[in-house]
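Chemist: Pasting the structures here.
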Structure 1
Amino acid sequence: MALVRILVDGYSLLHDWVELAAGKPRHSAAARDALIQTLTHYQDAVGIPITIFFDGTGAPAHTPKAHSSRQVEVLYSRDGRTADDMIERAAYRFQDYGEVLAVTNDLAERNLVIHMGGLAESCDCFRHTVEATLAGLADDVQRHNRRERSRYHAARGTSARLASPGKP
């Protein structure tokens, strides 16, 4: 089966990824925004939709209710619910459509998703995957830009020689 969605325990990943929004509290809007932006870039690279779940019960009053797009969905749990509850429910609902990948440091949660037929990774493993993918993408962009710059300068040199035929 194909991987249909990546389900991320947002605060679990933020606590593991201290370099992301360094110096900012892990439950801050700045840290959440940095995670969402990074995972949006990752989603752009791999093409697999991602849902990021945050525990909403301890979130500050100005925490947004939800942000959704078709590719990157951000959800906050309601009072009495946790991100783990929401990941379990999503994994169950996606069973008929293909495999999900649950990203959390909660071993019991990972085992439950695997038992339902999904895949699971620790936050550390997933973080390394994201970093490697984004680094590879940056390398590809740099190679492409160098190639295009060379083509541009070669074409410009040719057109300059054609414009002034009397000069060697």
Structure 2
Amino acid sequence: MNAKGRVHKFGDNVDTDVIIPARYLNTASHKELAAHCMEDIDAEFVNKVQEGDIMVAEKNFGCGSSREHAPIAIKASGVSCVIASTFARIFYRNSINIGLPILECDEAAREIGDGDIVSVNFDTGVITDETTGKTYQAEPFPEFIQNIISKGGLINSILD
């Protein structure tokens, strides 16, 4: 399982209210959630993001409320992977549960720049910044988590 895309970079403490503002939580439509993803921190994000792009952030990404709307909005916007120094635990679990791959790697999160092209090998945990040529090592997903992600989320992996 692999991902490759252009990086959209964010800083520390990006909370779920910034990822998907509460004023849009009255919909269950993934497409509608995606249309407002990150708009309070980057109003142009939804116009810039393309299928397969990668989000990179620093510490405590996904802090705040436990709403799973946040990883859904990110995934539905086309983002293929989120790399951060650290994630809020509930966001981490919600992401895996909906099939959004996320990796913790502090060095990569600090050094990878906005607009860089990055590839990720989820089997090995190797993150390659193809713009700079530098590689980083994240902890690869165990097989059972790879299975959940490859099937599009926890429910799909159970029903399969």
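Chemist: Which structure, out of 1, 2, was helix-only ellipticity at 222 nm (-39500 (n - 2.57) for each DSSP H run of 4 or more, over all residues; to 500) derived from, given a value of -7500? If you can, show how the numbers build up before the last one.
Modeler: Values: 1: -17500; 2: -7500.
Checking each candidate, the match is 2.
Chemist: Tell me which of 1, 2 gives 2.9 when you compute distance in nm of label points 7 Å out along Cα→Cβ at positions 25 and 73.
Modeler: On the way: 1: 2.9; 2: 1.0.
Structure 1 accounts for this read-out.
Chemist: Here FRET efficiency 1/(1 + (r/R0)^6) of positions 81 and 145 (r between Cβ atoms, R0 = 35 Å, to 0.05) was calculated and came to 0.15; which of the structures 1, 2 was it taken from?
Modeler: Working: 1: 0.15; 2: 1.00.
The correct label is 1.
Chemist: When mean count of other Cβ atoms within 10 Å over residues 17-24 is compared over structures 1, 2, which one is greatest? Don't skip to the end; give the middle numbers.
Modeler: Values: 1: 14.1; 2: 18.4.
Greatest value across 1, 2: structure 2.
Chemist: Using Cα extents along the principal axes in Å as the calculated read-out, with 42, 38, 25 as its value, let me know the right label among 1, 2. Show your work: numbers first, answer last.
Modeler: On the way: 1: 82, 39, 25; 2: 42, 38, 25.
Here the read-out was taken from 2.
Every number here is computed from the coordinates shown, using simple stated rules; none is lab data. Keep in mind it's a predicted model, so treat the numbers as computed, not measured. Cβ atoms are built from the backbone, for glycine too; each structure is taken alone.
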